[in-house]
Structure 1
Amino acid sequence: METQDQLDSPLDERALSKLRWRCRRGLLENDLFIERFFARHSTTLTVRQAQALGVLMDLSDNDLLDLLLGRKNPEGELVRDDVTQVLGMLKAARTSN
């Protein structure tokens, strides 16, 4: 189990590269959200945020898009502070340049 310090440490380049690969999606709309998210946050992502993003990537494309567009609210295992934070970062990246 990782310690608080490990979870809050920056993601290294190798882990970031693996995460980017894992985040590739079948729906263009999801890919656009994710591309903008990485453009904005890749240099500051923590291990904890990467793990939360991984939880979101376990969703189907349609369920992920519903969350990103606000058509659904997080339920079940998604109701966690870290997942909610990353979901907010993904949504905010949508509107950034």
Structure 2
Amino acid sequence: MKKNRLFAPFLMLLAGAVASLMMYRFHYSMKEMLPILLAVLLLFYVAGSFIQVKVSAFISQIREAEERERIALEQEAARQEEASADQVEEATEDEAE
């Protein structure tokens, strides 16, 4: 789960780097660059945090579904073992008579 926590900062820094390079390429002045860069960083941090929360919720839903499926399979296996044990018991009772 540690990797999920790094998504928002990574997205923010990547967007900031791209925005900085593009503004440098198009010869923006420093006074124009800094407010735009700040806005880009904040916007992409918020977007990354939102995406991070949604992905974490999705992953937890998948894990819960896998856990329910595992429990159901274990219960089914236990029922089958009980049924086969009952059949063996019946067969030994029949032989004893």
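Where a number appears in this text, it was derived from the coordinates with a stated rule and is not lab data. All values reported here derive from a predicted model rather than from experimental measurement. Cβ atoms are built from the backbone, for glycine too; each structure is taken alone.
From which structure (1, 2) was log10 I(q)/I(0) by the Debye sum over Cα atoms at q = 0.10, 0.16, 0.19 Å⁻¹ calculated, if the value obtained is -0.54, -0.80, -0.92?
Clearly, the read-out refers to 2.
With helix-only ellipticity at 222 nm (-39500 (n - 2.57) for each DSSP H run of 4 or more, over all residues; to 500) derived from the coordinates and found to be -18500, which of 1, 2 does the value describe?
This value belongs to structure 1.
Using FRET efficiency 1/(1 + (r/R0)^6) of positions 49 and 73 (r between Cβ atoms, R0 = 25 Å, to 0.05) for the comparison, can you identify which of 1, 2 gives the largest number?
1
Comparing 1, 2, where is FRET efficiency 1/(1 + (r/R0)^6) of positions 17 and 89 (r between Cβ atoms, R0 = 30 Å, to 0.05) highest?
Structure 1 gives the largest value of FRET efficiency 1/(1 + (r/R0)^6) of positions 17 and 89 (r between Cβ atoms, R0 = 30 Å, to 0.05) among 1, 2.
Work out the source of 1.3 here, i.e. which of 1, 2 gives that when distance in nm of label points 7 Å out along Cα→Cβ at positions 25 and 41 is computed.
Derived from 1, not from the others.
Given structures 1, 2, which gives the highest value for FRET efficiency 1/(1 + (r/R0)^6) of positions 9 and 81 (r between Cβ atoms, R0 = 41 Å, to 0.05)?
Largest one: structure 1.
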